[in-house]
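Readers should treat all values here as calculations from the given coordinates under stated rules, not as data from a laboratory. Please read all numbers here as calculations on a predicted model, not as lab measurements. Cβ atoms are built from the backbone, for glycine too; each structure is taken alone.
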Structure I
Amino acid sequence: MSSVFLVLFGLGIFFLGYRFYSHFIGNRIYEINDLDLITPAHEFEDGVDYLPTKRHILFGHHFTSIAGAAPIIGPCIAAYWGWLPAFVWVVLGTVFMGAVHDFGALVISIKEKGRSIADITASVISRRTRIMFLIFVMMLIWLVLAVFAMAIADLFVSIPSSVLPINIQIIVALIIGWIIYKKGMNTFIPSIIALGVLYFFVWLGTQIPLSFSSFGWVEDQQASVWIIILFIYSGIASLLPVWLLLQPRDYINSHQLLVGLGLIFLGIAVANPIIEAPLIRTSFEASAPSIFPLLFVTIACGAISGFHGLVSSGTTSKQINSITDARLIGYGGMIGEGTLALASTICAVAGIGLVSTCNLPAIGAVSDLTWSVYYDSWAHASANKATAFVLGGGALLESIGYLT
C-alpha cells in the first residue's frame, strides 16, 4: 500500500475532526460561546503565571508542552504489531479521545478559575480525593522528570553536537520574550529570525561538539552531571514568569516542530515509500506481549494521555485570553500531536525501507533495512525505540535533497 494514501487519509480525518467534531463538542457539550466569561488570565492577571496571551502563541506553548518523545517512540514500537492497529488508534484515538480530553480539561480549568484538575476534584468528589490526586500527580511528575532527564542526558552524552543547539534555545527564548512583552513587537518577525538562529546553531553544533569527556569522565559520570544540570534548570524555569522563558521557548520550538513535520510529509509525497509492514502481525515469539492492552499503553501520548490534563490546567488555562480560544489550543494542540504520531508511524512502517545501511542499537550494523529486520523480535523493537523514526525520517528528508 502507498504511504501517501495513509497520510492523506489520516490528515483528512484530523481535519474533519477539528472542523466538525470539535465544533460540536465545544458548542453543545463544553459551551464555550460565553463571550462574557472572564478568563483566569484576566481575572487574576499578575504578569507571572496569569497572563492573557494571543492564541497562536499559546497554541505553540501547549502543543510543544504535550508533544514530547512519547508520540515518536510509542508508534515506532507499536509498529511491531503491524501498521493497521497503530494507524487506527493514532488517528481515531486522537480525534475522539485524546483531543476531547485535552479540550475538556482546559475548559473545566478555565471555568474553575484556573484551578488544577487535582484541586477541582476536592469540590467535585471530596477533599480526601484531592490529597490522593496531588500525591499521584507529584509522583507522576517525579517520574516524568526522571525519565526525560535521563533521556536528554543520554542524548547529550552520545551526541555532543546536540548540546549547543538545544541549550542555545534558552538564551534565544529569553531574548524573544523580552522583545515581545517589553518592546511590544509583533511576534512573527522575531520568531522567524529566532528559527533561523536555531538552525544556524544546529550546524554550529556539528562544528563545536560539547562534552564532559575532556575532563576524563566516563559516560555514566557525564550523564549524572547533565541530569543534575537539567534538574537545576527545571527548578529555575518553573519560577520565572511564563512570558520570559516558558512561552517564547515553546513558541519557537513549535516552529521547528511544524517545519520538521512539513519536511517529513513532503518527503513522503516525493518518495512515496511502500508500506512494508504487514496489515496485522500474525506470528509472535513467546516472549512478545499481547497487542491488547499493550497497544494503547505503548502508543500513549500519540493518541491520549491523562498527563495532558496537567498542562491544560497547570499553565495553559492561566494564560488563555478568551474561552473560545480553547478549541484551537486544547483540541487543535492534540491534533498536532496526533500528526506527529502519524509521521512517526509512517517512518516506522514505510520510511525505514528507504534506508540502505545503518547501525541499530539492539542489532548492530545492518544493510538494506526492512520492517522484518527491524521488528524481527519484540526485544529488538522495544530496545531500538525511536530509531525507526530517526532513520526513516532521515531517509525521507534525503529523498527531497534536504540532507545531501
Structure II
Amino acid sequence: MKITSVKTKVVNAEMRNWVFVKVETDVPGLFGWGEATLEWKTRAVVGAIDDLAPLIVGRDPRDIEQAVRAMTKQSFWRLGAVGMSAVSGVELALWDILGKHLDVPVWRLLGGKVRDKVSVYTHLGMGDMRAVYETTEVAAIAERAHQVIENGYRAFKAVFIPYTHYHAPLPEIDLVSRMMAALREAAGNAVEIMVDFHGRPASAGAAQAYIDAITPFRPMFIEEPVQPGDFNSLKRLAEKNRIPLATGERLIDRSEFEALFGLNAVDIVQPDICHCGGLLEAKKIAARAEAIGVGVAPHNPLGPIAGVAALHFAVSTPNHVIQEEMVGAVPWYFDVVQGPIKMVDGFWQVPEAPGLGVYVDEAECDRHPYAREVLHTQNAVMPDGTLVDW
C-alpha cells in the first residue's frame, strides 16, 4: 500500500477557515481525512502541506510514525506552528486510513477504550465567535450561560478578561468580578466554569489581580493566564493560587511541553492535536503529563474533523479531563462533515465506525470557499493606542 497524493480542501467558517487534508492511496476507495486548521494562517498551512507532500508520497500510509519523522526531520528547517499544523493534518488522515484498513475505530489503535463517554464543554455563545470574544456586559454574559445550559452542556468556558498590558486597572478588575459572579449565579454549582485569560495580561501581577477577582466563584481552571512560554510568570502564579492553572494550546514542540512540566506549575495541559503533530504526539505528551500527575484537556475550537480526532484521543487517554468543542461554530457544521459526534447529557458518545468515522461532503465544502477570517485582533488596543495581546 502506498500514498499517491495529499490534497487540501479549505472551508470558510467565518471566524476560521477549516483546512481539511485528504491523503489518497493506491488501494481503490481507500483514503483518509485529517484537519490542519490554523487561524489566520490558512494559505501558509496549505502551502506547507504542498511542500511536505513529496516527502511522504510513495510511502506506506500505515507507517505513521515514520511518515511524521520524514516530514519533521527531512524538511531541514524547524516547522513551527504552520508546519506542524500541516504535519498534524496529514498524520490524522493516516490514522483514518489505518483504521479503515483494519476495520476498527482509531481509538482501538491508540490503546483501546478507557472510558464509556467523554465529558465536553463549549464556549459562551455556542461557538458563535463574536459572542465568544465580544460579550463583555454582565446581563449578556449571564444570558449566554443560560443558553449553553439549556442546550445540555454541563460545563462551559468564558473569555471575558479585558485587553490588558502590565497593569490591571481597578474598574476592569471590578467588571471581571461582576461578570464571574453573574456566571456562577446563572450556572449554579452543578455546572463547571472555565475562564480563558487568552494570555492577555502582560505580567504575573496583572494576571493575579484578575485571578483574585474570580477565585471566590470557584472556576474549574484558569487558562493561559499569561503568554505561552512565559514560564517564570506562570510559576509565580502557581505558587500563589489554589485555582488550577491550564496552558499548552500554543506550545508546539514536545521540548516546550517538557520545559512546562519541569516547572510543576500547571494542573491541566492543553495540547492541540491539530498543531502539536497529531494523535501520536498528543498521546506522548499526555503520557508524560500522567507521569507527573497532570491532566490533559486538548485545545479544540476548530472544525468537525478536529473534533472527531479529539474524541478518539479522549476515549483512549486515561488522564483526559474534559474536551473543548465548537459544534455550534456555524449552522451547517454537520453538513460538510458527517461523523460520530453525538452528545448525550453533556457527554460525547464512543464511536464505533472504522477509522475516524467521518464522511466529508466535498460538494458541500465547495459551497463555503476560502475567505479572509474575522479579525477580532484589531480590538486589542489600549485607550492610549498601545497594541496588546489579543
With volume of the Cα convex hull per residue in Å³, for residues 200-271 alone computed for every candidate in I, II, 153 is reproduced by structure I
Structure (I, II) behind the derived value 21 of relative contact order in percent (Cα under 8 Å, 6 or more apart): II
Work out the source of 0.50 here, i.e. which of I, II gives that when FRET efficiency 1/(1 + (r/R0)^6) of positions 120 and 296 (r between Cβ atoms, R0 = 25 Å, to 0.05) is computed. I
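Using Rg/Rh (Cα atoms, Kirkwood Rh), for residues 8-87 alone as the calculated read-out, with 0.98 as its value, let me know the right label among I, II. Write down the numbers at each step before the final one.
Details: I: 1.10; II: 0.98.
Only one of I, II returns 0.98 for Rg/Rh (Cα atoms, Kirkwood Rh), for residues 8-87 alone, namely II.
Given a value of 3.8 for distance in nm of label points 7 Å out along Cα→Cβ at positions 224 and 336, calculated from one of I, II, which structure does it belong to?
Values: I: 3.8; II: 2.1.
The correct label is I.
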Origin of the value -19500, where helix-only ellipticity at 222 nm (-39500 (n - 2.57) for each DSSP H run of 4 or more, over all residues; to 500) was derived from one of I, II: I
